[in-house]
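Below are structures written as C-alpha cells.
Nothing in this text is a laboratory measurement; each read-out follows from the coordinates by a stated rule. It should be emphasised that the depicted structure is a prediction, and the values quoted were computed from it without experimental measurement. Cβ atoms are built from the backbone, for glycine too; each structure is taken alone.
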Structure 1
Amino acid sequence: MNVIESVDSKLEDLSISLVVYKPDIDKLNATLASLGAACDEIHKIDRSFSIALYLVDNDGSLPDLSAALSALTLRNVVVTVITGHGNVGYGGGHNLAIERSNSLYHLVLNPDIELAPDALRQALHFFGCHSEVGLIAPWIGDEHGDQQFLCRRYPTIFDLFVRGFLPPQLHRIFESRLARYEMRDETNGREIVWDPLIVSGCFMLFRTSALKQLAGFDTRYFLYFEDYDLSLRTHAVTRVAYVPDVRVVHHGGGASRKGSSHIRMFISSAYKFFNRFGWKWL
C-alpha cells in the first residue's frame, strides 16, 4: 500500500473519506470543487478549523487531479491519497481512511456529490446544538433541483425489486408503496426528522467517536447495502437526524442501470443484509 502526503497524528476537527474506482473525472472534480467551497465557509468562521481529506483509490489508476487537490491544499485542507491496496470495495475503502482518522467529525462522501457552500457549516452548527446526535443525513437533490428521497424505512424484497429493476413508467402503479418506503411523508425541505431508520451512504456525517465505536463499515458488503447496515447499527450507539438545512446534489444512478455485474453485487449484498437483519418479503 502506498500512502502519499500522510497526515500527522494530531486531532483534526473534520476528516473526510472519498473512495473512487474508475471515477467520472468531471463529477469528481465538481465534488472536490464544491468541497473546497464548503471548507471556505467554515474557515470564514474559524480559520483554525482543521480539515483532512483522505482520497482512497480503489483502482490504482487515479486520473490527474493535481489542480483540484492543489486548490484544496491552498484552502488549508490536508490531502492524503491512499493507493496500492487494490479494490477492497466501497466500505473497505472508507475503512482505510476511518482507521487513520483522528478527528471530531468524519464525513463519508461519494465522488458524485456536490455540496452546497454552507452544507458543512450547517451540519457542524447542528452538531453543536445537539450533543445527542452522532450521524447527520442531508437533504439530497438531483441536477434539476428535485428532492431525492434517500432516507428509508426497512425494505421489503418487493420494494427493492420495484424501485431497482422495474422501468420508471411502472413505478406509478406502486407509487404509494414506494412513497412509504422512501419516507416521502416525513422527509421534506423544511423539517428535521429524528432517527430515520436508514440513510444514504453518499453523504454520512458522523461524530468520529460513534463511527469508531461501530468499527466503520462491515466489509462483508463489497458494494451496496453497506450504508443500510451501518445505519441500522448506528441507532444502537447514538441518534440520527435528517437535517434539510444541510444540502447536497447527487448525480448517482441505480444498480440496474450500471450493468449485470452491479446487479449481481446488489443481489449478493441484499442477501447478506436480510440474512443479518431479517427477511421481509411484502
Structure 2
Amino acid sequence: MDWKSRRVRAILEGALLEDKAAQDVTTALTIDPKLRATGTIIAKQPCIVAGLGAIPVFLELFAAQAEKAGRPSFGRFQVISHPEIFDGVKVKKGATIAVIRYNAAALLSTERVILNLMQRMSGIATLTNEFVKAVAGTNAKVLDTRKTIPGLRMLDKYAVAAGGGVNHRLDLQDGILIKNNHISLGGGLPTVLKKAIAGRKGKQLVQVEVRSQTELDEAIAGGAESILLDNMTPAQVKKAVKQIRAALPGVPVEASGNMNLETVGKYAKTGVDFISVGALTHSATAVDLSMRITTDAS
C-alpha cells in the first residue's frame, strides 16, 4: 500500500475534514497548546493488525489543516512500533500496537479518526484470517469482492490482503465478469459470452457467473475462461467442478454465495480454486482498539 498516494491521502484527509479535527473546540479550550504527550494504541482483543501506515499520514495532514485553521504549530511527531508488529501480524489482547509521541492537543484531535480506521481495517483483516484458516489444507484461496464501503475500497482490500486473503477485481475495469443481470439483459448467456470474448482488449479472462446446470452447460459450450458457481450447494459445486475439469482443463473455478465460517470449509473441499466472500468487507466487525494518552512527564 502506498500510503502517500493521492487517492489514499484524499481518503484520510476526508476523514479528518469529516470530524473537523482541526476545529476541535474542546481540546482548544482545555489543553495547553505546548503540552507534549504519548499516545499508546492498545489491542483490547486478539486481532490481525492493519492500517499502521495511516498513522503518520493522518498526523501530517492534520498538521496542515490545523495550520490553516490558525492553531499553533504542533512540532514534530514520532510513530514507533515494535519490529515484530506490522500489518498482517496477529497480536494478543493487551499488546501495544504503536506509540505516538506528539503534541497532546494534536493526539486528542486525531485519536478518533486514527482508531476508527485501524479498528475497521484490523476487523477486516481478522475476519479474513478466520476464513483463510477455515480453508487450510485445501487448494482454495479466499477472495474479496466489490462489496466495500463506498470510497474505502482500496483500504478494505488492503486489509483483506493483510489477513491472508486475495484481492479480486478492484473496479469494473479490472476484469470481465458476466453476471446474471448481464445475461438477462444481454440476450442470454451464449450471446453475451460470445460478445465479451470477441470484444475484449488485452489478455483478460472472461469469467461467467452460473446459477444452474443449464447456464453451466452454456458457459462450457461457449468457452468460458473462468467460471463462478453462485449459490450452489457443496454437492452441486463438487459435481460442477468435475464437469468443468473434464471439459475445460485449467479453467479457474470459483464458488460464491452467502459463504460463512461454518460452510466455507465444505466448499473448499469440492476442488474449487477460489471462494469469494462478500462478508469480508461488508460484515466485518471492527476490532476493539484504544489509545491511552499520557503526558511525557507522567
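Summary of values
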read-out: At a computed -11000 (helix-only ellipticity at 222 nm (-39500 (n - 2.57) for each DSSP H run of 4 or more, over all residues; to 500)), which of 1, 2; value: 1
read-out: Origin of the derived value 41, 19, 12 (semi-axes √(5λ) of the Cα gyration tensor in Å, for residues 92-251 alone; candidates 1, 2); value: 2
read-out: For 23.2 (mean count of other Cβ atoms within 10 Å over residues 12-19, calculated) the corresponding structure among 1, 2; value: 1
read-out: For mean count of other Cβ atoms within 10 Å over residues 116-123 computed as 21.1, the structure of 1, 2 it came from; value: 1
read-out: For 61 (percent of Cα pairs over 23 Å apart, calculated) the corresponding structure among 1, 2; value: 2
read-out: Origin of the value 9, 31, 33, 21, 7, 0, where P(r) over Cα pairs in 10 Å bins from 0, in percent, for residues 28-179 alone was derived from one of 1, 2; value: 1
